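> Listed below are the structures to be examined.
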Structure 1
Amino acid sequence: MRFSDEFFKKVENKTNVNKDTILSLAKKIQNKDMQNEDNLRDLIKEISGIAGKNISKEKEDKIVGVIKNNKVPNDLSKMIK
């Protein structure tokens, strides 16, 4: 899946996270098992740190559940408007 520069600009405007950081994260997780809870929790912590946001344990649990149960939307571009 390829994302346009416009998509990355929208993400950067909403999150203050630049395209290079996003691509670096994507590359890092490509070969990780995203059904492994430890991997997911490490990724959530890394992303929240990059974004400068604190994630509560409750929210982290919810995110892990969504990912493990394959409830992530297929069209991520619709999430960033």
Structure 2
Amino acid sequence: MVSVKEFRDHATQHLRTSEPIIVMRGATPAGVFLPWDESMLPPEIVKKAMYDRLVHQLQEQMGQLDVSEEEVLADFEAYRKDRH
């Protein structure tokens, strides 16, 4: 177990470990780092899981802000036009 500060300050060292790490915020677990071995899961499963999680988080945020997908896409388009 390590604190959030310890994990942040020594992330490179922690990412090289072969042991799982519980990251603590005070007395409460904030997250878990599980070392990754490429042979553990096929990349397709990992990509799908990451995509599904991202979609879920975006849908939640859009719902909280009462923003539609069309509004987000229009905002991206307007930003892209303004950059040029």
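Just so it is clear, none of the values below were taken in a lab; they were calculated from the coordinates. Fair warning: this is a prediction, and the values are worked out from it, not measured in the lab. Cβ atoms are built from the backbone, for glycine too; each structure is taken alone.
> Could you figure out which one of 1, 2 the value 3, 13, 21, 26, 26, 11, 1 for P(r) over Cα pairs in 5 Å bins from 0, in percent was computed from?
So the calculation was done on 1.
> Which of the displayed structures (1, 2) returns the greatest value of relative contact order in percent (Cα under 8 Å, 6 or more apart) on calculation?
Between 1, 2, the highest calculated value is found for 1.
> Work out the source of 2.0 here, i.e. which of 1, 2 gives that when distance in nm of label points 7 Å out along Cα→Cβ at positions 11 and 35 is computed.
Only one of 1, 2 returns 2.0 for distance in nm of label points 7 Å out along Cα→Cβ at positions 11 and 35, namely 2.
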